[in-house]
Structure I
Amino acid sequence: MKTMNPKWVEEMAKKLTCDITAQMANIQLTCVTEVGKFEEQMIMVGVCALIGGDSTFSVRLCSEKSLIVRLVRNMTGLDANDEDIQDYAMEFFNTLCGRFISEIINKNRMNARILRISYESPHEWKKHEKEEKFVVLHFLSEENEYVSFSWNDIAF
């Protein structure tokens, strides 16, 4: 397997995250460098996938709960309950993660598949992101809602 250009992976992930969010829910995201302590005070939802194949790595989506509520409303026209929030967060992540993996497979000709997807509390992730060498992209919506998309870079 050839080595991937980490900058290409990051730029591709930025574009995918913004494009898919706009297409699926008419929510505009802008990539930002850092959000700081504000993030710790938010009510967050998270989805994590373990990817296996030629390499094993994790991919994560962390979002302010209000963004997922708005995503559900924009996609269905209905108000979201907790079950809807989990279902739509998982569906949105499945689309984003699937496209992310497809781009990597097409560029690198590697074997990869989603082994497991889970709905989790992202507050626990912060403890491990630095030691596991996660690349974290931070986004804000047009309504200042926070989203991050991250992956550990051991595969690249």
Structure II
Amino acid sequence: MLRGSYTKEERDYFFQMKNEHNDKRIRRRYDVLWLHSCGKFVPEIVELTRFTKVTVRRIIKRYLQKGKEGIETIKAYRPKSVLTPYRDAISHEFEERPPKSSKEAAARIAELFGIQLSSQRVRTFMKELGFEFRKVGTIPAKANLADQEEFLKKLYLRR
């Protein structure tokens, strides 16, 4: 059975944080601690908060062992890209010589750093860096400038 002796200041702090903390997950943790400091047992806290017994016990133990820092720390899994260590080098390289497509960017990254990635993953990484891929308009192959000027003159005379 988990029992902790809480001071009045701790109970007041729990009550304040369960209502005012920015993160909803941490507010719920402080709610568990506040109920525990009021003398509620784990089954009652489970019924009131709809957490599992394991979660309620984990929150209480974490507070008793690590204090406020243990409650306010959220360990979320956030995977990092393989390209993160090369972020500045890639950005500098692509600012000097922008790639024409995501396939070209993937090929240049593979050539420079030896990392093979799909063109879609490279495109996502490039967007994180602030780059945009744009479609290039086509230029007519055999444009006759004299004929174009004559056409424009006739067009503007008709109006």
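Laboratory data are not the source of any read-out in this text; all were calculated from the coordinates shown. Bear in mind that the values here come from a model prediction, so they are computed numbers and not experimental data. Cβ atoms are built from the backbone, for glycine too; each structure is taken alone.
Assuming 36 is relative contact order in percent (Cα under 8 Å, 6 or more apart) as calculated from a single structure, say which of I, II it is.
I
State the single structure among I, II that was used to calculate FRET efficiency 1/(1 + (r/R0)^6) of positions 59 and 107 (r between Cβ atoms, R0 = 41 Å, to 0.05), giving 0.25.
II
Identify the structure, out of I, II, from whose coordinates helix-only ellipticity at 222 nm (-39500 (n - 2.57) for each DSSP H run of 4 or more, over all residues; to 500) was calculated to give -19500.
The correct label is II.
For mean count of other Cβ atoms within 10 Å over residues 83-90, find whichever of I, II sits highest and give me its label.
Answer by largest value of mean count of other Cβ atoms within 10 Å over residues 83-90: I.
Determine which structure produced the value 5.1 for distance in nm of label points 7 Å out along Cα→Cβ at positions 19 and 123, calculated from the coordinates; the candidates are I, II.
So the calculation was done on II.
Say we calculate FRET efficiency 1/(1 + (r/R0)^6) of positions 43 and 91 (r between Cβ atoms, R0 = 30 Å, to 0.05) for every structure; which of I, II gives the highest result?
Checked I, II; max of FRET efficiency 1/(1 + (r/R0)^6) of positions 43 and 91 (r between Cβ atoms, R0 = 30 Å, to 0.05) sits with I.
Out of I, II, which one gives 0.95 for Rg/Rh (Cα atoms, Kirkwood Rh) as computed from the coordinates?
Traced to structure I.
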